[in-house]
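What follows is a set of structures for review.
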Structure I
Amino acid sequence: MRALAILLLLGACEDALDQRLAIIREPRVLAVITEPAEAKPGATVDYTIVAASPSGPLAAVPRWSYCDASKPPTEDNAVSDGCLAPDNLIELGTAAAITATLPTGGCFLFGPDTPGSGFRPRDPDPTGGYYQPIRADADGLVAFGLSRITCKLPSAPPEVARAYDQDYVANQNPTLLPVALAEVPAESDITLVAGWPESSVESYLYYDSLSQTLVTRREAMRVSWFATGGAMAVDASAVGESGDATEVSTTWHTPAAGTAWLWLVLRDSRGGIATQMLEITVR
């Protein structure tokens, strides 16, 4: 379960990982999608999952819960080990898609707010973000998503903190452009291209603690490729925050004749997700 959580939550890794991850050999959750992609604690958020099996999409109906176990500094997993224990879960219900209210204490448990003196603020992710873990249990699968929460800046000069509160714009989920691919030859090399509109690469305010100033950065983008058969040259392709490309590609060596399924999962570096699923006739 820990390995699955790490797989789901990787957001800004560069290019190739182990290509065996790209081929669906057993039921898996490929993404936990949050809408909106970022919200303040106490706000209402919608959650869905994308699940796959070797024979195609998996119509899973998850049991949802928030985790309220903060991660100790000694743990390097995507979520705390405590999120595996029922005592640390806030049950939300069972449904294919669910609407829930983010816990109001998220910035205390997972963000920079501290209950009193003597406590060190928690570190943000590389984009300055903090996240509320959400757990989905579906048909024997356990998956974790990270719901980005908007918190105040820690240890920033008052004028900088005020500017951040006033001007920071919460992340939105990106958009994947439609891929027109319905039929491919068997056991051949096919180029897959995933693209997104330029507007999906958002600029955002980031607090540089060294200079104690606000700077403007651009999101990095990363596409994970998944298929029910064949082989992928790489399982993920990325564009760094300094890049201006709005598409990535990989080579898919198609399987034998039959029906194959493809999934594209686009993630921006602030936790936003877009997905696309394709049913492919292999001849």
Structure II
Amino acid sequence: MKRSFRFALYSVSALIAVGAAVPAHAEAGRAPHQVTPVVFQAAGPDVASVQSAVDAFRARLGALNPNVAGSFGTGRREINWDGVPDAVAAPNNMPPNFFNVNSPRGVVFDTPGTGFQISAKTGNPTGTPVRFGNLNSTYPELFSVFSPPRLFTALGSNVSFTHFFVPGSNVPATTSGFGVVFTDVGLRPDKARCGEAHHTRVAYFDADGNSLFEMDVPATTGKAGLSFVGAFFPDDRVATVGIVSGSTAPGPDDDGCTDVVVMDDFIYGEPQ
């Protein structure tokens, strides 16, 4: 399912470097491949805080398409994680190609970490705690959901990549836009002690691995808030999206300089 270029094009260091080199919404000083898309973003304590930005992004992409193989050419696809069977949710890992093979939506995930996990739902057969309570007992209070009940995260790394394919096939594809909902994005004001003040960001790449655009994800105040970012491009040029979620992979407590962030809905233009 891999593209012809190697994962090294999207190394962790390269993804983080994009954040240092490309100011969000920059109009000048861009590299030749970088563009300024239409950006949608919002953050706040609850679903209502981000709903209008999510709906505006959905409207820009077009009608929601069914989860079947093949490309419709227009419209959008979404992943909200909620309908997956318990067999591919916590404490089990999710196959990286689940949303291209089992439920064809044209994405395959990658990470330098150890895999991916979707959180458990209430009443699951293994009694696994919801909202990644299996990874840390404090997480159910730390994370909220945009569309209940499930959330999504990489394991062993705070970096993940979403590669686009014609749904249900091995044919690489591109999309016009991609957006994602995060929960518990925080800022660390003590930059001298903590390093970067802002950790969570989304970067967009074309089929040759060139950086197109990058933006920081707006933070919320307090715990369990929601943030949304989406970028719409003038043509279907996005082949891969890289995401840095917080300052560390899920596992440790979220305190001091440690910012633990996981994701909810993915919304993107029809891969074609």
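Each reported figure results from applying straightforward, stated rules to the coordinates on display, with no laboratory input. Note that the structure is a prediction, hence the values are computed from the model and not measured. Cβ atoms are built from the backbone, for glycine too; each structure is taken alone.
Consider the structures I, II: one of them gives 16.1 for mean count of other Cβ atoms within 10 Å over residues 44-51 as calculated from the coordinates. Say which.
Checking each candidate, the match is II.
Determine which structure produced the value 23.8 for mean count of other Cβ atoms within 10 Å over residues 180-187, calculated from the coordinates; the candidates are I, II.
II
Which of I, II yields 1.04 for Cα Rg over 2.2 N^0.38 Å, as computed?
Clearly, the read-out refers to I.
Supply the structure label, taken from I, II, corresponding to relative contact order in percent (Cα under 8 Å, 6 or more apart) with the calculated value 27.
Only structure II yields this read-out.
Once FRET efficiency 1/(1 + (r/R0)^6) of positions 100 and 164 (r between Cβ atoms, R0 = 30 Å, to 0.05) is calculated for all of I, II, which comes out largest?
Of structures I, II, the maximum of FRET efficiency 1/(1 + (r/R0)^6) of positions 100 and 164 (r between Cβ atoms, R0 = 30 Å, to 0.05) occurs in II.
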